[in-house]
Structure I
Amino acid sequence: MKKENHDNRIPIYLVDAFTDEPFKGNPAAVCVLERSMATHSLQSIAAEMNLSETAFFCSLEEKPLKESNIFSLRWFTPRVEMPLCGHATLATAAVLFYDINISGSEVTFETKSGKLIARKDKKGIALDFPAEKSVPITPDPRLLEAMGIAGFKQAEYGARTGFLLISLLDENEVRNLKPNFETMKAMPTKKEIKGVIVTSRGRAPYDFVSRFFAPGLA
């Protein structure tokens with residue numbers, strides 16, 4: 001009989017970000033590490049979780065986890081490591097504040113995108129992320145066609161992240177998009193576009209709606 005190696009167990013949380021209802025919002029897996037692990041191991045775990053992002057965090061301080069407030073943080077899709085992820089960072093902060101119940105109300109994450117801050121207050125969790133300087137751009141008509149976008153209000157490109165932001169006229173247009181992912185993946189672009197964010201103003205109680213497409217990183 002094979003003896004189990006309990007030392008290899010890693011606590012994993014499944015968190016729905018941006019919602020207070022079960023099975024809504026944006027799901028992320030959050031893994032609590034006692035020590036750093038090889039990148040290929042993290043990638044294998046993320047592939048098994050099969051979510052848009054799996055977050056891995058580890059304390060960077062020589063103190064009990066509940067007393068720590070500085071952590072390393074990395075994010076993986078099922079295929080690649082990401083330099084930045086908002087909803088998985090929020091999910092990680094929620095695990096620290098509400099499940100692990102750390103003693104502080106602010107944490108610092110050391111990441112490939114620099115230091116990120118999460119603060120807990122009476123309204124919830126606030127994230128302090130680096131601002132992205134974007135520039136107006138005219139999207140490739142072939143990309144718009146592949147995404148099913150007939151018209152848009154404006155488009156901006158962020159060189160640091162490689163993300164293209166396209167604002168549409170109505171939230172129903174955002175919700176009803178059915179992109180051709182294979183065409184998007186095969187399409188050469190003048191700029192390196194790692195992902196496309198499509199957004200519009202929302203109807204109450206929501207300020208806006210948005211969807212993110214990155215078929216090359218899935």
Structure II
Amino acid sequence: MFHYRWARDIDQIACSRRLVGEMMPDLGEEQLNQMAEGIRARMTQRVYFVGSSEQTAPQIEQSYCDAIEVLEAHFDGRPYLFGARPAFADFAIWGQLYNASLDPTPAALLQERAPRVCEYIGRMADPKAEGDFESWDALAPTLMPMLTEQVGALFLPWSDANSRCLSEGGKSFSIELAGREWSQKPQKYHARSLAAIRKKYSLVGNNAALDEVLSEAGCLSVLKGDG
């Protein structure tokens with residue numbers, strides 16, 4: 001979301017003007033333009049904090065397109081990620097999708113490729129329990145690709161490399177993700193995030209069924225801290 005918001009002129013202009021307009025709705029056009037340009041200048045210098053660069057931009061955008069297409073299939077016949085009622089995961093992913101839907105470039109991709117995801121974004125603005133969670137057997141055919149391709153193959157290896165870099169006192173790290181090299185400065189927030197995820201996993205205890213799913217998705221070793 002952050003990459004798309006500040007990577008192109010059209011999104012930079014649209015977002016900076018929207019932010020100023022929301023904060024100061026009574027500004028005149030000249031003042032609005034001046035303040036929007038200030039926000040634009042400041043924020044476009046910060047994309048490297050999230051790993052956005054000329055090198056990583058194609059990977060970020062491919063991941064986004066892949067993810068919304070997987071979710072499009074998953075939301076065929078179900079209102080939320082795990083069935084007929086929202087879960088913590090819905091609130092987590094919705095925040096990113098909602099903000100992506102506000103900016104011209106990622107919003108156009110959503111509208112073109114993922115109309116069900118667009119409906120989901122609107123639904124999550126006022127979520128309701130409409131029934132029960134589904135079994136893993138029912139969810140797996142369309143949810144496992146999200147876990148495997150986005151979490152197991154991209155997010156957790158990246159997060160682990162980031163954490164290792166910080167623990168070793170490194171200033172930058174590189175890792176191969178989906179056959180492409182990714183390089184950036186480490187982020188302390190995501191090291192803390194990974195530690196929290198690992199702790200939550202450890203609290204689950206001995207759960208062979210969960211471990212089988214996580215292992216198949218390529219998530220288990222990182223969650224256990226094995227690599």
Structure III
Amino acid sequence: MPDLFSIVPSDGFVPAEGAADMQTVLMAWHDATARLEQTHEALRAEVRRLTEELEQKNGELARQRRLADLGQIAAHVAHEVRNGLVPVSLYLSLLRRRLLDDPGGFDLLRKIESGFTTLESTVNDLLQFHVDHNPQFRHFGLRTLVEDVLGSLMPQLAAQRVSTVIDVPENLSIAADREMLRRAILNLALNSLDAMPSGGELVVTSYVGPRGVELEIADSGCGLSD
């Protein structure tokens with residue numbers, strides 16, 4: 001009857017086949033451990049990334065909340081200032097009628113009106129800052145808009161001896177948010193006036209290209225420093 005038991009020699013000798021099996025098991029265990037360590041490190045890196053991303057999002061959320069609070073304050077201040085500007089505008093109109101025969105007084109009035117126009121533009125910007133305004137696209141004549149903006153600045157343009165050139169075709173029509181574009185043109189024109197306190201030329205030019213219509217507002221001021 002064959003022996004059903006294997007006897008390991010007392011000196012600890014393991015047959016070559018058993019040693020190979022043990023080595024295979026150890027290598028498999030080592031590979032599994034290495035993969036586990038790699039997975040663990042990848043998970044730690046992902047946790048770090050998500051933590052940093054969460055901190056960034058929380059910072060952005062806090063900033064948005066501060067901006068929202070600032071917008072509400074700005075809207076309140078702008079609303080109160082606008083209420084105060086309404087009677088001032090009326091008084092300036094009445095004063096203009098009385099100064100038609102007084103060149104010196106009339107020139108001084110035009111300077112006051114130019115400052116008033118700038119202040120009114122600032123108030124409008126504050127009001128728009130609070131409103132989440134989506135662009136309202138519609139077609140309109142670009143030259144007419146430019147003429148309206150520069151017309152509102154005429155007292156300040158005259159007071160600073162700034163001439164204007166509008167190089168925009170009469171029949172050029174665009175699709176855009178008219179109010180947003182008006183504010184952009186007005187702000188750029190006011191920046192140009194700030195750069196030309198002693199006179200100069202303000203040129204508005206349009207270009208029609210593959211990307212659409214481009215509007216350039218240039219002045220003869222000192223320009224930006226290096």
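What follows draws every value from the coordinates through simple rules; no lab data is involved. Note that the coordinates shown come from a computational prediction; the quantities given were computed from them, not determined experimentally. Cβ atoms are built from the backbone, for glycine too; each structure is taken alone.
Remarks
- For 0.50 (FRET efficiency 1/(1 + (r/R0)^6) of positions 44 and 140 (r between Cβ atoms, R0 = 41 Å, to 0.05), calculated) the corresponding structure among I, II, III: II
- Which of I, II, III yields 62, 48, 30 [Cα extents along the principal axes in Å, calculated]: II
- Which entry (I, II, III) yields the derived value -23000 for helix-only ellipticity at 222 nm (-39500 (n - 2.57) for each DSSP H run of 4 or more, over all residues; to 500): III
- Comparing mean count of other Cβ atoms within 10 Å over residues 52-59 across structures I, II, III, the highest figure is found for I.
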